[in-house]
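So, here come the structures, one by one.
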Structure P
Amino acid sequence: MKANKVAVVSSAQVELRPRWGGAQHIDLISAVVSSVFKGIGLTLDDVDFIIDSGSDVLDGRSISNCGFLGAMGAHHKEESRVEEDGLWAASYGAVKIASGAADVGLIIAYSKPSESNVNEFYSTQVEPFYQRPVGFEHLAASGIQAQRYLADHALSKEDMAKVVVKRWQDAANNGRVQIDAVPTVEDVLASGDIAKPLTQQMMSRKVDGAVALLLVSEDIARRVSKKPVWITGMGDSIDRHAFSSRASGTLEACERAAAAAYKKAGWTEVKPSVAEVSASSAVTECMVLEALGLAAKGKGAKLAEQNSGTAINLSGGALPADPIMATGLVRLSEAYRQLSTPEIYGLESPTSAVVHGAGGVGMQTHCVFTLEV
């Protein structure tokens, strides 16, 4: 049986801020849910299922999504929770529609890391007997990745600082991110070591936010949208839990996820018009671009800085704004907008995009989408 085509037809996102002090989770979720239906000809009554992504650990209570069902419009509807980045929720929803089990899905992801200790959140994900007691967590993993990558490819901290500046400037120009000032290379280098050789501003900035998308079947898409954006491929993979057992200088799970998505999409050459990728640091952004086949090994920094051929993270990506659990779905939302309304971003007739989400300590898990118009 041939799978049904699945399209993104609408998205909504609040401004991503280091702290949404005047808004609770339900306020952020309500804002995107009410906005995602505007101008699309669909209402909440048309939604067959709702899938949300969030973290009980970050939220500070078990089954925290039950407190947000009203804000999500999920009463008396099929609702599922994915305790992983929101791109996995979109994958789950796309499979439901492709199978013919539903026609309209509302995908939501949210996060308020400003109310949590993010380092402790990551420490819960490492091996509990040998790694956690000595303080190994996400920052330590990021520092080790950076040391290996820079040494392997004879790159400097200045190279990484240039990537950071480019991303913050992109976010200031195109993203819906609260930014007071774009840092200079000198600012990035002087921001203080956090996981040598990484400085504070070389790590992704954790922000509060929420995002929602509508996924629909082909019949619905052609009825409600003049320019639906089709999901043509998906892939995901998880790397070894033991950090020391992972391959050095590369992200093998990202490579596997990308290969699966490209195969499904029928891509024999990886030349998308747009790429929106997640990253936990400037170094891992370079590694992701290489794992996706957009840059040769060791050349990710050059691609990230110059955007040659493919528009990379026009939204700014995760470095200036990393709403944990929602970052990948924000990437999908941004790619959808760049394909559906390219004139806003100064793009000329883009036809395809690759979208990437990740999670876990040292970016252990990866999910990749291909989009086409």
Structure Q
Amino acid sequence: MPTLTKDLLHEVTAAILMATGAPDDLAAQVADVLVDNHLAGHDSHGILRIPEYVKNIRAGEIVPTARPQVLEESPTSALISGNWAFGQVTAIFAADLAIEKAKRERVAVLSIVQAGHTGRLAAFTERAARQGVVMFMAIGTVNKPTTAPYGGSAAVLGTNPVSFSIPNPAGFPVTLDYATSAIAAGKIKQAKARHESLPPNSILDAQGKPSTDPQAFFDGGFLLPFGGHKGYALAVIAELLSGPLAGADAYPGVTSRSGIFIFAMDATVFRPLADYEKALAETLCRIKAVPPSPGFAEVLLPGEPEARTRAERERNGIPIPDDTWRAVCDVGTELGVNIAGFISHRDACSANITKRRVK
């Protein structure tokens, strides 16, 4: 299994995206997010997605040169079209605008329409939290539903992820970020790449029977909501916020609709920063002080596993499954990117990588 430094992984990713026609700055933004996802330990939203994005570009579903634009705006709101740019580019643009508005006006709400696949939402909500802004994001269905409703026998929803990030001046942002399906579609791709089974009660196969085989999903199966009716209900809320409320259905394009809802609030809306920081620290310490139950070493906060993985991977490099690396190399070769000029296979299999330029 190759282990790459974050800088090398970023350079390879950006080079492949530029080979699709993306300008340097947009390719760098997408690479920033994909590498950040790896650092956080969410490899399902890292370079695993590159072959998929290249396929989408060829199908006209992603426009690599496109940039998002503001269609309508008020001091506390904005309607943004992604113009089918890379979803990461659009989400960064929208998150930064929401942060700016929240810091100036204290609160902000944004709708994004015609948005490409953004991947892990915490990459954007934590961007806000690190600047003292609370952020919530939700995404609804695209034109290919993957998740059945609670009690249903056919897919009608997407994975409908939601993410909340709370500023923590003393440490890592406190973050909730997950799909409302029992497992994210990217996790299924990751399991397939690693030749692993899925957790029970995550998917049904094409015949509606429970399965733990990742391939069953790609052969016509579908996802189940997490937590039964509870995950399903949250998925419906995400669907309504990012669809009817955000207005995504009014902006058709290469997919039937794709919308994102963002709410942002400055952390000092209700009290001075020092008071907020003190109360936050006391609350987090109270939670962390709970004795662990059998089988657990300690109580962790939301976002803490990612913060620890980030520190470890910054130090030791990012492991990439062989199948994933092979698929990325194959796409690079198709696009004329000399990945061998960046790194030899022998280097890729070591923990210490020497960075090379494309020749």
Where does the value 1.6 come from, among P, Q, when distance in nm of label points 7 Å out along Cα→Cβ at positions 205 and 317 is the thing being computed? P
Taking helix-only ellipticity at 222 nm (-39500 (n - 2.57) for each DSSP H run of 4 or more, over all residues; to 500) from the coordinates of each of P, Q, which one would give -10000? P
I have 9.5 for mean projected area of the Cα convex hull in nm², for residues 21-156 alone, calculated from one of the structures P, Q. Which structure is it? Q
Check the numbers for mean projected area of the Cα convex hull in nm² across P, Q and tell me which is largest. Q
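Every number here is computed from the coordinates shown, using simple stated rules; none is lab data. Here the structure is a predicted model, which means the values were calculated and not measured. Cβ atoms are built from the backbone, for glycine too; each structure is taken alone.
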